[in-house]
Structure P
């Protein structure tokens with residue numbers, strides 16, 4: 001039971017960490033990077049498509065993103081989608097290219113983003129702890145069903161706790177890096 005418990009538990013904890021990294025990538029810092037627009041969906045051709053399927057997104061400089069549309073009829077819907085994405089930016093249109101200047105972050109906005117980052121990190125920690133709880137319950141159930149002995153159950157619990165500690169430490173490391181990135185002027 002323990003040999004298959006460790007990989008499945010670790011895989012689920014890795015998913016929690018990957019979710020945290022994905023959430024962090026959507027929180028903008030002072031620099032322009034194309035992942036800021038990954039969640040933007042454009043209403044066109046009767047459906048909602050990701051922005052990357054209707055345009056090329058590039059960082060033209062450190063504070064500007066440029067979106068080059070493949071179909072000029074999509075300029076209006078794309079502008080609406082960018083405004084609806086609530087990024088705190090105003091797109092500027094020139095033909096089939098939409099430029100998105102990113103204003104510098106104020107100290108107040110930086111502190112708000114740090115709070116948001118801390119909330120995301122806490123959600124990841126809770127998720128990892130939930131995985132730990134489920135793994136420990138599986139071990140207890142195995143002991144109750146007499147599939148494993150008490151020593152194996154204790155050994156399995158130790159392994160699960162070590163995994164939990166390692167992944168919580170990675171969450172803390174990611175959090176510290178993102179906070180430093182946000183507070184960088």
Structure Q
């Protein structure tokens with residue numbers, strides 16, 4: 001049981017993967033629901049374009065939530081044009097493992113929405129660190145491919161499947177509270 005505010009990461013595709021508006025709206029809804037539950041939304045703050053993670057931060061701020069963006073490289077300059085990020089963690093590390101390691105290990109659980117190689121890396125880090133992973137289905141990407149699966153034959157922790165933002169948030173909070 002966590003005796004502080006729960007920190008849940010929202011991981012997902014960057015805009016260069018051309019996800020649709022409906023998927024972005026699902027990510028915003030995840031952020032709203034997390035904020036309504038008093039959860040801190042942690043996300044990968046991109047420097048050059050929007051992402052599903054940034055969409056979750058927008059949703060969280062719309063509901064008065066607290067958001068933490070973990071960025072790569074140096075400097076606090078991030079894409080978040082609407083100023084939805086309360087705290088920016090500058091890792092000084094690059095994308096492709098370093099930033100993702102800091103991001104995921106700052107979370108009590110993660111929710112993956114679609115996602116490319118960065119999201120795959122984040123899910124693998126969560127698996128290695130025994131951090132609960134929830135994958136939204138019906139959105140394509142790695143969350144769709146890994147939902148309900150184990151990452152390897154060790155079967156340490158299953159990537160839990162969720163069909164709605166509500167189910168994803170409920171599962172994530174339940175998993176954290178059960179630890």
Structure R
């Protein structure tokens with residue numbers, strides 16, 4: 001597994017649990033975590049908590065991580081979708097054959113960045129209406145993995161979403177089961 005790292009992009013309006021639960025799970029699994037603020041290092045969540053990030057997106061390179069993760073939340077997902085810097089890092093990540101993951105409303109960002117064409121995508125049930133793209137293949141599954149793209153339905157699926165990202169990064173199933181069991185998470 002050799003020190004894999006997940007970069008989680010945060011922007012004002014992100015869903016707290018969808019960002020922080022996966023970050024916690026990744027650390028418990030021994031993965032590195034970079035919290036990157038898109039516009040600032042002090043980000044206000046959808047529920048008015050303030051989170052200090054490790055760095056700014058402009059200071060992150062695709063070489064710094066193995067998976068890129070986008071939490072949902074509104075207006076967070078729309079803010080991510082409308083950021084040209086986010087679109088750029090998504091396209092660079094995917095072009096470098098690295099995992100791109102999004103939960104809840106954030107799959108619109110992957111779709112509108114152009115990397116999810118002909119891919120099975122899930123997300124919050126209104127996700128397909130938020131996308132500007134006509135060929136959004138919404139499945140409605142709890143967690144969906146199609147190649148390098150991993151998506152999940154919403155806050156209640158943050159743990160299975162995180163574990164699926166970990167699997168994609170080569171974390172052993174035994175370690176995943178151990179962390180889930182010790183955290184009282186059913187997988």
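For which of the structures P, Q, R does the calculation of FRET efficiency 1/(1 + (r/R0)^6) of positions 22 and 150 (r between Cβ atoms, R0 = 25 Å, to 0.05) return 0.05? Corresponding structure: P.
With distance in nm of label points 7 Å out along Cα→Cβ at positions 46 and 126 computed over the structures P, Q, R, the top value is the one for P, the highest of the group.
Just so you know, all these numbers are worked out from the coordinates, no wet-lab data involved. From a predicted model like this one, the values you see are computed outputs, not experimental measurements. Cβ atoms are built from the backbone, for glycine too; each structure is taken alone.
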